[in-house]
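Quick heads-up: structures coming right below.
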Structure P
Amino acid sequence: MRSIVYSTNGDPSVLHLVERELPEPGPGEVRIKVAFSGVNPTDWKTRRGGGPSGGMPFPEVVPNLDGAGVIDAVGPAVGDAATTTTFAVGDRVWVFLAAHESPLGTAQEFTVQPVSRVVPLPDAASFELGASLGVPAMTAHRALTVAQDGPTRLAPGALDGRTVLVQG
């Protein structure tokens, strides 16, 4: 399979196309044939060296936090409910935080991800839409839950009586 990788921080010139073995999903993971990979400011800032550590988080990184595609392999389930998958081969999904604390983002033909970072994508939603949901959704959630006197958790009614500006 083809993957985009970088092994040093820098501008887009540090990105390289490489061939890799097709990865197998482990317990609580699924393999996704990536249809679209989303690129966010966090992705290019990390590549440039602007991440929390300021350097390379791993010796080699496949970038991009967000993506969408179709599950083509499911790893074995594990004992706890948080990692037991109900996904099946052929399911349409979107992925968030793929490259967060991991060297394996979505800038490749296939990605293996824990089911905790995979969400069903309805048939009516395009893969392009799915690949654009992750970081914006996490950012919106964070903005709504860290405000002074705001809710610490979103749930029905958590924002009753509040005004929220959605700009974008």
Structure Q
Amino acid sequence: MAEQNRQGEDWIHVYVDGSCSHNGTTNAIGGIGAWFGNKHPLNTYKTLVEERTTNITAETAAAIEACKLCIRHDIKRVKIFTDSKYLISCMTEHLDKWKKNGWLNAKAKPVVNQKLLKELDVLMHQLEVQLEYTPGHKGVYGNEKADELAKIGSRIYSIPQM
């Protein structure tokens, strides 16, 4: 999917989603999905291996993966659709304040998930990115497809090689 911007250049649309079984526990297994379109070669799912895996970390990691795919494939403009209002508010409302405050939140505590948020920020500066909210689990086709990919990713778990 693509749409023309004012200069006539295409915006690529990608839906991202994260999945986490046993959310917030030490047994948590996350999955990420990025869906560009039916049978699109960049559609991706992966298992998320983080110290602290949650639905939020998986959603953020999915946006990171989408940006990496776009950069790798010379896509310059991307609309990332997510069902995470939290992720959008982190990146559009709070990020500049956190940077100015040394990555401390309004309560002077370290921002949660700052490693992933910093990585996403760096990647977003290499592209022209618009984050768009889409309701989750409401029948939005692209969101449902990204969710399916994320769930596949959360089911594939392999022990890291020594």
Structure R
Amino acid sequence: MKRLVLMRHAKSDWGDPALPDHARPLNERGRRSATALGDWLRTIDAVPDQILCSSSARTQETCARLKLPLAPELHDALYLAEAPDMLRLLRGATGSQVLMLGHNPGIAEFAARLVAAPPDHYRFGDYPTGATLVARFEIDDWADVAPGTGTALHFVIPRDLI
């Protein structure tokens, strides 16, 4: 069995219009949200043993504020990735419980494609900043992960936690 924690970065700061998109940090709300998400992951025993993270500043800062016991693997391919690209990367994962940190719109589409049935949450379809899905897959190797085979165990947005 494998578990995936699929998280969209927390709320980013748009205060500097000259800053390239890839370099945007989190805003204050995003920093609070990321900390709360880390606490929630520990509460539900969903601490990953592998982290696949977009190389953007806001995903890296989200990951750092989760306060997890391991360093993320940074992937340029996850920056604004589409669902098929995310699936390709996940199929190469080696952990039993993997956290993938990315961006919309790809992450929302990826989440919807992965699970057999969506979680009962009014924000699952638009996957707002900080949205996090925990899904189980009855597979032994991530190479075998296929769309529509995941079971949604949890779905949360920061507003649910703060």
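Match the computed value -8500 of helix-only ellipticity at 222 nm (-39500 (n - 2.57) for each DSSP H run of 4 or more, over all residues; to 500) to one of the structures P, Q, R, and report its label. The read-out comes from structure R. In this comparison of P, Q, R, the computed figure 46 for percent of Cα pairs over 21 Å apart is attributed to Q.
Laboratory data are not the source of any read-out in this text; all were calculated from the coordinates shown. Small disclaimer: the values here were computed from a predicted structure and weren't measured.
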